Structure P
Amino acid sequence: MPTVDAAALLKGASLRVTRPRVAVLTTVADNPHTDIGAITSAVRRELGSVSTQAVYDVLRALTDAGLVRRIEPAGSPARFETRVGDNHHHLVCRRCGTVADVSCVVGRAPCLDIGHPHGFVLDEAEVTFWGICPDCLSSAE
């Protein structure tokens, strides 16, 4: 059972409701921090044939509409999530690549004070914390 009403979210964002858009949005909602390969595989299991380019196109439309957020931890393929608009950050495991959400670390956006912003109007900070996840720690013992 989907965790989101993808059709309602698409309509609310003034996007046409199509089977690929519903499948991609549902997949990302059910599997936060998923990469394009895993999203494409899941959508193919649900719909049958769909090109990787079609999935990229849907993700671009969903990202542009503010329904999906794209994150790119260093050394990792782009990943996608439906947690948008709250300026949260991420923890990334150096061994297995697991990604976990971290709420804003200092308060309201942009969460960090850089001192002199050189004339920029700041509205967001993207912070990635790196370490070793509990599963990797326990498997190393």
Structure Q
Amino acid sequence: MQMNVHLNFQGNCAEAFDFYKKIFGAKDAFAMKYGEAPQGMPIPPNWKDKIMHTSIPLGDGRLMGCDAPPDSSTPIGGFQVSVESKDEAEVKRIYEALKEGGSVQMAMAPTFWSSLFGMCTDKFGVAWMVGMPGVEQG
């Protein structure tokens, strides 16, 4: 089984995923715009250039997203995307990049469960937990 994360954006999905591609060094990316949908699919006015589906590899899974049409869209919230690496420099780099233009909920520091951990919300409103592997949870 594999678990992926899918994020709904309110019109800025392409910008967000360009940001994530740079941070995570994603070379394999997929994107489909609403304008590429089969004929007859209802598409909101001026929505043909918005993202219907996109994804990038992230570890053993994928980070996926879309621009949710205005009538079915809600602001992002109520969860955090967790990313971890055994490479301390990589953890610090990812955290610093994600917090740029966003906000910090917990500064990067050692904790009782991890040698390095931090929480931030990026400039697109996505909440992240970034750290090094710690205590195994079963």
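For the structures shown (P, Q), mean count of other Cβ atoms within 10 Å over residues 63-70 is largest in Q.
A value of -10500 for helix-only ellipticity at 222 nm (-39500 (n - 2.57) for each DSSP H run of 4 or more, over all residues; to 500), calculated from one of P, Q, originates in structure P.
Supply the structure label, taken from P, Q, corresponding to FRET efficiency 1/(1 + (r/R0)^6) of positions 23 and 119 (r between Cβ atoms, R0 = 30 Å, to 0.05) with the calculated value 0.10. This figure was derived from P.
Taking distance in nm of label points 7 Å out along Cα→Cβ at positions 15 and 111 as the quantity of interest, name the structure among P, Q where it is greatest.
Numbers: P: 2.3; Q: 3.0.
Largest value of distance in nm of label points 7 Å out along Cα→Cβ at positions 15 and 111: Q.
Of structures P, Q, which gives 2.3 when distance in nm of label points 7 Å out along Cα→Cβ at positions 39 and 71 is computed from the coordinates? Derived from Q, not from the others.
Just checking, which of P, Q has the largest value of relative contact order in percent (Cα under 8 Å, 6 or more apart)? Don't skip to the end; give the middle numbers.
Numbers: P: 18; Q: 22.
Top value of relative contact order in percent (Cα under 8 Å, 6 or more apart) goes to structure Q.
Here, each number is a calculation from the coordinates, and none is a lab measurement. Being a predicted model, the structure only gives us computed values, none of them experimental. Cβ atoms are built from the backbone, for glycine too; each structure is taken alone.
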